[in-house]
Structure formats: C-alpha cells, structure tokens
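Q: Listed after this line are the structures, all set down as structure tokens.
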Structure 1
Amino acid sequence: MTQPWLRTEVGAPHPGIQVCIIPQRVLDLVWAPNEDALHPGDTFTADLDMSDGNLPTGQILTVGTAVLQVSEVFNDACVKWKVRYGQAAYEWIRKPEHRSLRLRGVLCSVEQDGVIQAGDILRKV
C-alpha cells in the first residue's frame, strides 16, 4: 500500500484499512454485475452480520489461515461508491441510524498473514 487514503499520526499507512469485507446481502442489493459494472473493490464478501453488536472493534476473525482484527475505522462509503451505485445507495449506507449496522462493511488489520481461497469461511474467534 503506497498511497493509502488513511495514515497514522506519524505518516505510516493505517493498519486498520488493510482488508475490507462487505456484507454479501448489501452487495447483492446494489451491484448488478454485467460487463460494464465495477466491483466495489472490497477484499472479499461474507454473509455475516457486520453490526457493532456482532463484530465490535477488536474482534478477531479467521479466514483460511489468515487472522484479521476488526478496526475502529468506520467504512462510510466513498465517492467511488456513490458513482458506482448511485446517490440513493450512498445515502442509505451513510444514514446515521444505519451506522451501527456497518452496511458498507468492516475494515480490518492483518494480524497474521495467511492464505485465503474462494469458499473459505470467515469465522469469529
């Protein structure tokens, strides 16, 4: 990561944005894949409740042989999300009453490198 959108106070890439996981159900609502559709760019998708109550900051997750930690950095959808999926989807993600649901997914740090393959299950530890 040479040009991260978020840096630490000392200017290093923020470790809490290394991995982005989007809820599969949200992706299914906004993304209509076709030859021109752009994927949102998340590291992967998971059919998992990503709310604060289910995945609090600091929650450890495993997938494949990798270990991740849910970051304190909130993913509120960027301008690219608005361009790709429209104003309504952008506003829906960002509604204050939806914040605790983390509809745009969670950002994580990599606590242990590992291998992740298609079909691996994301698990809470």
Structure 2
Amino acid sequence: MKRLLIVDDEGDLRLLYQTEFETEGYRVDTAADAMEALSMFERERYDLIILDIKMPGMDGVEALGKFLGRDNKIPVIINSAFDSYKDNFMSWAADSYVIKSADLSELKQKVKEALGESIYEF
C-alpha cells in the first residue's frame, strides 16, 4: 500500500483528501504545516507528498526544497489555490502543479501518474 503525506493548513481539506485517498487504497498521513510535515518525513517513509504553498510559517516552496534536499527522488505534487506560483522556478522541481478544486479527479490522476500506477479504470 502506497503511503501519502498531505500537507495543508486547511483542516477540512486535509480531512477530505485523507478520506478520498484512503478510499482509493492509499495509506495517508496529514500535516497542518511544513514544519510538522518535515518532522514526520524524518521519522516515516512516504511514497508521495501533496503540498500546499500558502501556509503559516514556512511556505510550501521552501518546504519543497527541504523535502527534495533530503530525498530527491520523492514525488511531490503542489496543490495550491493560486496558479501564480506555477511561474516560480522553485515550484518547477515538483512533479506536478494542481490548482485546488472541488473536483479531485485531476489530483488523483496526478498522484497515480507520479507513482507509476495505471490511470485507466476498467
């Protein structure tokens, strides 16, 4: 079972994402901010990180650099309400950049792609 770390300061979104991805068959941990996520990342092994950008304290772009500095092979998907960060060259290190939406199909597809899973449903 693949293990995801979801980092977002919005509690309702963390709960929604956790529920949706657990239903998809993933093991999911969540963090409310980048510092908590980095601490968890030191203790646990994750297959993929879903990372918000706008968070209190350390933002997601800085956290992205720290995650990749510790493991440059970990897939990271930036999931932000702001498309303006797509132009920030620091965010280019992420595997994907998904704009937050009530429809999670694009995010789910990007997770499957980043993990090398089939995106076709039969």
Structure 3
Amino acid sequence: MTPKILLNSQDYISKNYNVPHNTIDFVFHGGSGSSVEEIREGIDYGVVKMNIDTDLQYGFATGIRDFFGKNTDYLKSQIGNPEGADKPNKKYYDPRNWLRQGELTFKARLKQAFEDLNNVDTL
C-alpha cells in the first residue's frame, strides 16, 4: 500500500471541488502484507473499509498447517505412532481437531486485524 496516494487524492478532491479534507471514503483493497503503520496512515487519509479475507484465509491455514506439522507421525496411519505400534491416532486425524486449530488461528488473526484497524473498544 502507498498511503501517500490516498492523501494526494484527498488533497486534489478538496482543492478542485472545494470540499472539506477527507470527504472521500476509500476501500482498501489488497492490504495483505501492509504494515500497521501503512494501514493506520490509510485510515488517516479516509480508508473506512479494508478487505482482510486473504489474511484470514492464511490465518486459518496456519493452524491446520502447524497441527499437521506437529503431529506428522500420528497422521501416517490409523494405528501406530511414536507411543506404540498399537496406539490409535483418531484424535489426530479427526477433522474436528485440526479444523479447531484453524479456527483458533483464524480468531487470533481477526483480533489482530481489529487492533490494526483501531477497532477495539470503540463503542
């Protein structure tokens, strides 16, 4: 993101149309990878909505990725793992367990977005 473009746009519109500064509301598309400073600078220049779907998808995927990475030896078969050849692995390959990890990292990423966008305790 290049927040300066938003500032320049607001300045141009205010000057050429004789309207107050930050009259235009912007939607921030493609914000993935932007720093918190860039995001907040964009808000200062009129960003009222930011799309965060890509970041949330990645946040969800990281929980699943990390679960699978941590439990690789338990996911190779239904029975048998480092704890014993006859030990069951259902609690590891059960989708409710690894999807829950995705939900937790999704939730954490959503909370981070709320903080980045100055949207915590605003009511």
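Every number here is computed from the coordinates shown, using simple stated rules; none is lab data. Not measured: the values here are computed from a predicted model. Cβ atoms are built from the backbone, for glycine too; each structure is taken alone.
Q: For the read-out distance in nm of label points 7 Å out along Cα→Cβ at positions 13 and 109, a value of 2.0 was computed from one structure; give its label from 1, 2, 3.
A: Numbers: 1: 1.5; 2: 2.0; 3: 3.0.
Only structure 2 yields this read-out.
Q: When percent of Cα pairs over 21 Å apart is computed for each of 1, 2, 3, which one produces 57?
A: Working: 1: 40; 2: 30; 3: 57.
Only one of 1, 2, 3 returns 57 for percent of Cα pairs over 21 Å apart, namely 3.
Q: Now a separate question. Name the one structure among 1, 2, 3 that helix-only ellipticity at 222 nm (-39500 (n - 2.57) for each DSSP H run of 4 or more, over all residues; to 500) of -11000 was derived from.
A: Checking each candidate, the match is 2.
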